[in-house]
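Just so you know, all these numbers are worked out from the coordinates, no wet-lab data involved. These figures come from a predicted structure and were not determined experimentally. Cβ atoms are built from the backbone, for glycine too; each structure is taken alone.
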Structure P
């Protein structure tokens, strides 16, 4: 790693001929020191090891000892392996703004691993931002407005409609299993006459890292807010659906609206302070999901990045 005044993830390169075996041996050889390294560096990039799709399970078993399913996830993905998913399937010409994975949920993964199976033709970096820097970059007025947290609202259809179905979201076709899951989360919900479900969840806007104690910006208000869609898309949706029927929406904790200018500031300052991780086939990126938020830059070509997560 080249040390500069600005933070960047630590890059770890092969010391010999590379390969899955060297990477696994180096990680396992560090023992508990590996966990300390990740907490200190926030993100680790593994380059030159030439990890293949056939190697991926072994490497992920080492990096993420307890891989999690993407249950209650709100972004469109495809499950491609044992709790391995495509990264968010969003049109390649758009930027995906910064976010900590599942920060809207009652529980979230502590680690994320990204694997580049096919490098993009151009662009397509994964930007990462120090979530404490993101918090500090926001105006005091914005931070104070979010002091009581945010309320997320999901309208999940029964198979036909805008956004995700509840079956895809909860990876089940059983209403009883959905009820049991939500009962543990502190959310409120109602099954609707059309077979869909509306879920409302009150969550904090910031959190503290369990090891370092660092306070970080930790919510997805800008991604769930209609203003985050852009004027054209938000305007088109408003012609089709009332705000309380949108696939997802967010308000302040008391139900009052979040100003669009707050949303723009949150989105723009996260991207402004982000560091891009460029991809080559076989690369891996491991991040602490509390200390770092991530996103995606626009790209051309056939980019394929897979993601897995653990507690």
Structure Q
């Protein structure tokens, strides 16, 4: 990442354009079209497209599909690395300034909701302390959840009402000890840190489901199993984030079946079925996430005039 360049006042006025919504709706294509019409550069906000080699299973664009538009934050991690929302926030905001300094629109594109929020909104990430966390985890094991939850209720009642698992309970107490502030004070606020426009793509549910099914079938046909096998040699199974990616975990199971590691048979057809189901569930979660944000301007991905509607959203802002 290069150092942030000085931004001329007129360039700084250009808002960030975020193209969001569920997977399979054509966000990348719309982002490229907007960049070509307006003069823009795309910044990836799909957390799985950060990983080098995870191309087929993430529907990552090849260079010849980018329409000559610069793309950023693709292929920046090895599969053994853990993605960090806090690191992404810093990288994305630096890129917003750099792109504006070149006189272009920064166009954020992707469906990883928390990453989009981190880039656009006021969202702080409190420091961590492994020693404090380890001590709290040990106390949790020794004394039980009730003791720690009672402590959190005394120190931060708002967080105590929200926390419903041990990991977040430990994290809330860690933040209080490390920062001296309630964990609840770090909750995100739906307020842009700089001018932004969110354009959401969605459409008929049955059509989206069919598109997702066909996309997974195509991924299998063009070599997803081979891609997974290659990534396995690079440490895919050891990656805390990459190994959980939809499609990759299912096709790792195919490899296990082929090697006799599994008791039952698990075929490519089984992996396709399970990947389609998981992808549809993920799309529903994405729709729920982005629909909760009233600032998103929705466009039907089946509308032939979707680009015109998106351009109007930008010019009307």
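Could you tell me which structure in P, Q was used to calculate distance in nm of label points 7 Å out along Cα→Cβ at positions 139 and 179 as 1.8? Checking each candidate, the match is Q.
As an exercise: FRET efficiency 1/(1 + (r/R0)^6) of positions 115 and 267 (r between Cβ atoms, R0 = 25 Å, to 0.05), calculated from one structure in P, Q, equals 0.40. Which structure is it? Working through the options, I get structure P.
With mean count of other Cβ atoms within 10 Å over residues 59-66 derived from the coordinates and found to be 13.0, which of P, Q does the value describe? The read-out comes from structure Q.
Each of the structures P, Q was assessed by relative contact order in percent (Cα under 8 Å, 6 or more apart); the largest value belongs to P. Given 19.5, 62 as the derived value for Rg and Dmax of the Cα atoms in Å, which of the supplied structures P, Q does it correspond to? Only one of P, Q returns 19.5, 62 for Rg and Dmax of the Cα atoms in Å, namely P. helix-only ellipticity at 222 nm (-39500 (n - 2.57) for each DSSP H run of 4 or more, over all residues; to 500) was computed and gave -15500; which structure, P, Q, did it come from? It must be structure Q, since only it matches.
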